[in-house]
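Some structures to go through are shown next.
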Structure P
Amino acid sequence: MSKKVKFGTDGWRGIIADDFTFDNVRMVSGAISDYINAHDMGEHGVVVGYDNRFMSDKFADVVSDILVENSIPVYITESSTPTPVTAYGVKSRNASGAVMITASHNPPEYNGIKFIPEYAGPALPEITKEIEENINKQQGGPETISANNMNYEAASTLAEKTAVEAATKSFINDMHKEKAEKKKVNLFDDYSQHIRELVDVKAIKNAGLKLVVDPMYGCGAGYLERLLREAGVDVIEIECCRDPLFGGSLPEPSKEHLGDLRKWVTEEKAHMGLAMDGDADRFGIIDQDGSYVSANQFLPIIYYHLLKSRGITGPVTRTVATTHLLDRMAKRYGQEVFETPVGFKYIGENLRKKGCALGGEESGGLSIKGHIPEKDGVLAGLLAAEIIAVHQKNLDELTSELHEEFGPVYSKRVDIKTTPKEKEKILAEIRDFAPRELAGSEVTLRTSVDGVKLVLQDNSWVLIRPSGTEPVFRVYAEAKDESRVKELQKEFCRKLGLEAQNI
């Protein structure tokens, strides 16, 4: 029996040949087709993209075939294509949505399906819920009669006979449907034309930059480096070929996985190193001195740059785990802050509906006003180049200036492993966890937007969130320095009875 297909924070992912099989891909594709046709959107077609993972192109062909069988035209990419480029294809082709075959930054044995609706951003929970309900119907859920598994003579009730008749009629109608077209497309030109309107290309051209670009063997290869070269940048490419094993590592642009990029930046005396994850929707940055620049450091730099240098005003939206330095800046400029659960779909919704200038998350996702409501590692890299070109300073210098103006901040996340039994116990503790003080500071705000977050009187905060798939808790904290962050995390875990040896 196949495992239950469940959409997570950014689509459905599974292990290839275990639960991510051709049969399950057909089933999910059928459920997506049913969703599109139920909302009368099929005639506009669907964009299908795929990453560099094992068999991604074959899975994309299967998705395309199922969509076409359901009378939905398909625009399938000629080659592996980044998620944000595929998403922009929804806009440029006036499509009903997109399906992206990717497992993003997961290990090589994973693959996945991401559905991108007509607004060109991640699917919201109500959409994935409807798709999951369609999947359950195909699997024969508890309240579903599977007409395909019975014949009319065996149907013992009127309801069963009616279901068989309906299924037969639907089959006959499907046979007479006009076959939809499947076209191969290259989305680079449309995307690049749009992206150049969001970035100060002239400033980049005049700066004489030397940058190292690392797509981490993912499908971002050929995008960021090409756009930078067209802007006059001296670009060094590394890990830019397809490798479904990602060089034996994870295609995740975090500090732990960017050792090669750090080496190239320092040895080549480059101004900066820019990395993207496996499907190029997340970014990672190495500064001129080889230091890693986290998203919590970079997002405030971008927001300040948009407000001060570009004159792009508007609120900022961030996840519950992202730096509050953004809040201090927004307050100074009379702008609102919208805090969301973890998941860029919530950020994207605020970008669409709240007029936000910037949306970002601490895990390396961002988008800005005027762009699609989808995180984009290519755009992030171009904005980083623009920022150092305009300000003629490295990112560490810009971070120091922000800390001088708005106060210093230091952020850190630790993952704490438990047992399944202990996880349930801690979850029960968290529900009612509401201390009046923590580590010598009064708790001024408790939120449960996603996990439990305590904001303290000294402007520091701490958050705990459980993993949705593993017996793991993620504990985030932010304070004025590293020692205070560790103090908060240790005290927080002690009060909850969590073993925190790695803090």
Structure Q
Amino acid sequence: MKNQVSSRRHALKQLIGLTALGALDFLRAPQALAAPRPTPLAIPGFAGKTIQRGEKGYEIWRQSMVWHMSKPKRYPDVIVQAKSTQDVISAVNYAAQKGLKVAVRAGGHNSNGPSLRDGGLLIDLSALQEIHIDAEKKIASIQPGVRSLELVKAARSKGLTFPVPHCPSVGLSGFTLGGGIGWNYSQRGGGSTHSIVGAEIVTADGSVLQATSKENPDLYWAVRGVGPGFFGVVTRLDLKLYEAPKAILASSYILPLSELKTATTALEDIRKAGRLGHTEPIIVLMHHPEQPDSAPPQQSKICFVTVFAFDDSEEKARKALQPYAESALAGSKTLLKAEYQPYDFEGLYDRYFSLNDPAGRCARYAVDNVMTNRGTETLHALADHFAKAPTRWCHVLASFNMNTKVYADSCFSWAIDAYVGCYAIWDEEKDDSVNFAWLKGNLPKMDPFAVGHYVNEVDWQLDPQRFMKCFTEANWKRLKQLRSQYDPTGVFHNYLGQS
């Protein structure tokens, strides 16, 4: 599998190619040649960058708003890049005065590209990248453009850590606002959103409000899980930090897909024996990286199991992983095993997901999921359909032992054990339909096991009500009420597919 450097080069080549094609299409269009350039935009009090549709460089900037290569064909009238909270206030006020709907983009985490909307004004927050660590209070105060690896490094310098995403470049704002399923979740409340202790928010009337458990608690409830349908702009997050683990160990096992039951039975046996502890098992159904695309499923499709232990010492971490080494995962049906491998958080990025996760490859991309208490049953229901995936990069990922709870002060309130996500990844636009069809085919197989869905990774195109199903009925109703209260004139875009 390609390493991170080659993946970045591949992504850059694709972006250059798309940009070049976009430029050719623009030049070939007679109406485009005849269209006058828009008058330069001046937003009172705004010091950042602005660009309007039709200006030179617009398409490059528009495409950069989405992290993968499936660029939605949606075109904001104006894109602005804020340099400060004051810029955000000015942009929101300008949009409200001009009747422009506002969308917001920080790190571009969500696979749907919800920041790209037709018409209106898009506020890009990616240039807001300040991090301040209060080691005594164990709080990181970050701006929305901060990415995962940046916080890992800043916190580690103080002996602290945060339950960050599985990929180093993920923007922490979108990640945490949408729930935040990543590393070290089992010991940190089941999702990073529950580690939000405060937020600075610019509302639809241009006000700046602080949201904590005591100040504007309704907004605090909303930001802890709302995802890409928030009715405001988060310009700063205060995040609870934790003592960094003294040891991170992982044990990995590769089995043929036909031995999925061996893997899931071993996991359930460990659970029944009360030996899961705080380990974090991840099962990925994927194409064997050393097999050609044309290899039959019985030869090429595998079950890749990795279990992580974050602990106070190597001895404790080894003890936590011991039940897996004593299980059928390490038996005669296993093709390969690598047990008690040491990592640090940077190593998790460099040595694990960059080598073993198909999602580390930048391409065209779509995903949907369930959050469930029947994760092993969900995997078995998906296995045959997965084996017919249209590309070698399509995969199914399941995270177990999530240990999430229902919180009265969070709209992300699912008490579930597992996340199961289906990922379609491919290269060419001409293959969009077959890949979306494969992804859609997963829904009736996994949805019967769903308690809810993870709002950061659902595809509204497959089901217009998908975002609504990411919340309990009561929480969805409350979010709608808060939207009416804080954005009565509809300045901000709603979730995709929701008016």
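Laboratory data are not the source of any read-out in this text; all were calculated from the coordinates shown. These numbers come from a predicted model, not from an experiment. Cβ atoms are built from the backbone, for glycine too; each structure is taken alone.
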Here FRET efficiency 1/(1 + (r/R0)^6) of positions 291 and 451 (r between Cβ atoms, R0 = 25 Å, to 0.05) was calculated and came to 0.30; which of the structures P, Q was it taken from? P
Assuming 51 is percent of Cα pairs over 30 Å apart as calculated from a single structure, say which of P, Q it is. P
Working back from 2.5 (distance in nm of label points 7 Å out along Cα→Cβ at positions 51 and 467, computed), options P, Q, answer is structure Q
With helix-only ellipticity at 222 nm (-39500 (n - 2.57) for each DSSP H run of 4 or more, over all residues; to 500) derived as -12000, matching label from P, Q: P
When relative contact order in percent (Cα under 8 Å, 6 or more apart) is computed for each of P, Q, the largest belongs to: Q
